[in-house]
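So, here's a batch of structures to check.
Read-outs: derived from the displayed coordinates by stated rules, not from any lab. Everything quoted here is computed from the prediction, not taken from an experiment. Cβ atoms are built from the backbone, for glycine too; each structure is taken alone.
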Structure I
Amino acid sequence: MNKFIAPSILAADFGNLQKDVEMINNSEADWFHIDVMDGVFVPNISFGMPVIKAIKKHAKKTFDVHLMIVNPDKFISDFKNAGADILTVHYEACTHLHRTVQAIKAQGMKAGVSINPHTPVAVLEDIISDIDLVLIMSVNPGFGGQSFIENTFKKVQQLKTLIEKSASKAIIEVDGGVTDKNITQLSKAGVSAFVAGSFIFKSKNPTQTIKQLKTLATS
């Protein structure tokens with residue numbers, strides 16, 4: 001199975017964003033991970049459509065957009081227009097999750113569902129066959145640079161079992177605290193996509209760090 005490295009733009013240098021976008025374009029990274037926060041669903045605010053559209057002008061890889069917002073249904077077409085290829089919403093933010101997933105797919109995007117650290121995998125049982133991706137939060141959403149929650153390994157294994165049992169084609173993505181110390185174990189447990197922010201952008205050589213993560217994920 002393919003392994004995807006998705007640098008999180010949230011950790012990039014916003015004073016020189018084009019430079020970091022070009023770095024990702026020229027690296028072994030596979031996706032751009034875009035965290036959208038509204039200050040309501042999570043205690044932080046990130047960026048909206050104008051910034052996403054500006055990044056899209058220069059980005060040459062898959063746009064993996066993660067909505068940490070309330071009422072995501074209101075903005076599905078806006079994110080499609082802004083360039084999203086994959087649109088992930090939170091289980092905890094969607095009253096009618098199946099309808100939301102259908103709306104995302106109707107816009108021609110892949111549909112992802114994310115769960116917070118305290119949310120059990122079992123809540124996805126009735127939706128798993130309809131989605132393309134499950135994003136397990138391995139930190140509490142809202143801020144970069146947090147430590148990885150070890151219980152994530154157990155959740156990945158539970159999710160892998162659920163996917164196999166239901167014959168779902170969904171892939172598993174993990175976001176938060178992903179480093180060279182845990183990526184191999186996560187990959188072996190069944191994770192296909194890895195979001196890394198601070199670990200990449202705060203390293204001395206981000207391009208080399210992405211290459212290292214890709215090597216470890218596929219080894």
Structure II
Amino acid sequence: MYGLGIVKGMAVTLKHMIETYLDDIRWIGRGGRYWNPDALEVRQNILGSRGAVTINYPEEKLPVPERFRFVPFLVTDDPPPGQSWGHDWCTSCGICAKVCPPQCIWIERGKQPNGRPKPEPEQFWIDIDICMNCGFCAEFCPFDAIKMDHDYELASYDRSAAHIHDKARLSKPLSYWREIAPRKAAAEAAAREMAEASKGKRRSKDDGADQPTLPEEHLQQLYYRGSGY
């Protein structure tokens with residue numbers, strides 16, 4: 001009443017402005033308050049931040065969590081020297097294209113010399129302007145061959161060429177996935193190893209050896225606990 005709210009608001013603004021300058025002085029000799037990863041971590045801490053907490057993008061960027069989802073990419077084996085990627089994990093089964101809500105995935109299956117289908121994609125396209133980053137393709141892929149990327153700086157003035165990603169742009173090695181999502185990648189690798197061990201025990205049991213097998217429910221729980229879905 002009678003302008004007291006405006007006065008209180010301006011007092012809060014003045015307090016933050018003064019604390020910002022005081023914090024600038026505190027960071028002198030420690031790399032500065034801006035464009036400094038240590039200072040950025042302190043400014044983003046609710047308990048330890050003082051003054052302005054604005055991020056000076058693009059010079060400063062917030063760390064991306066492992067569960068962040070953006071445009072998908074295709075996982076391949078780690079490449080040999082001199083190559084960008086290795087063997088494709090994708091078998092061009094088409095499940096990702098079928099479950100995609102906006103239908104932004106197109107796959108062209110490869111062919112063998114005799115004309116029979118080859119379990120590898122010849123071409124793979126994703127229209128990033130249509131993609132809603134839901135992660136269904138990565139969730140339903142039975143071969144862990146498609147994952148959600150963390151690269152969100154994809155703006156361009158040329159939609160026809162830059163916003164429709166082809167197989168060459170989508171393919172990234174397994175080491176890249178382990179780099180951006182180490183915990184999820186480790187959990188998935190452990191689940192795959194346990195699944196292979198369980199299959200080996202089943203084969204041994206079929207051959208006459210009486211060995212226990214790992215329940216499928218346990219494998220699924222381990223996988224989804226690590227993947228974050």
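Could you figure out which one of I, II the value 15.6 for mean count of other Cβ atoms within 10 Å over residues 54-61 was computed from?
Label of the source structure: I.
Out of I, II, which one gives -0.49, -0.59, -1.30 for log10 I(q)/I(0) by the Debye sum over Cα atoms at q = 0.08, 0.09, 0.18 Å⁻¹ as computed from the coordinates?
Going through each structure in turn, the value belongs to II.
Assuming -10000 is helix-only ellipticity at 222 nm (-39500 (n - 2.57) for each DSSP H run of 4 or more, over all residues; to 500) as calculated from a single structure, say which of I, II it is. The partial results should precede the final answer.
Working: I: -10000; II: -12000.
It was calculated from structure I.
Looking at structures I, II, which one was FRET efficiency 1/(1 + (r/R0)^6) of positions 46 and 78 (r between Cβ atoms, R0 = 41 Å, to 0.05) calculated from, given that it came out as 1.00? Let's see the in-between values first.
Values: I: 1.00; II: 0.55.
Matching structure: I.
Quick check: 1.5 is what I get for distance in nm of label points 7 Å out along Cα→Cβ at positions 30 and 174, calculated from one of I, II. Which structure matches? List each step's numbers first, then the result.
On the way: I: 1.5; II: 4.2.
Derived from I, not from the others.
Looking at relative contact order in percent (Cα under 8 Å, 6 or more apart), point out which structure of I, II has the largest value. Spell out each step's value before the answer.
Working: I: 22; II: 17.
Comparing I, II by relative contact order in percent (Cα under 8 Å, 6 or more apart), the maximum is at I.
Which of the displayed structures (I, II) returns the greatest value of FRET efficiency 1/(1 + (r/R0)^6) of positions 6 and 166 (r between Cβ atoms, R0 = 35 Å, to 0.05) on calculation? Spell out each step's value before the answer.
Details: I: 0.90; II: 0.05.
Structure I comes out on top.
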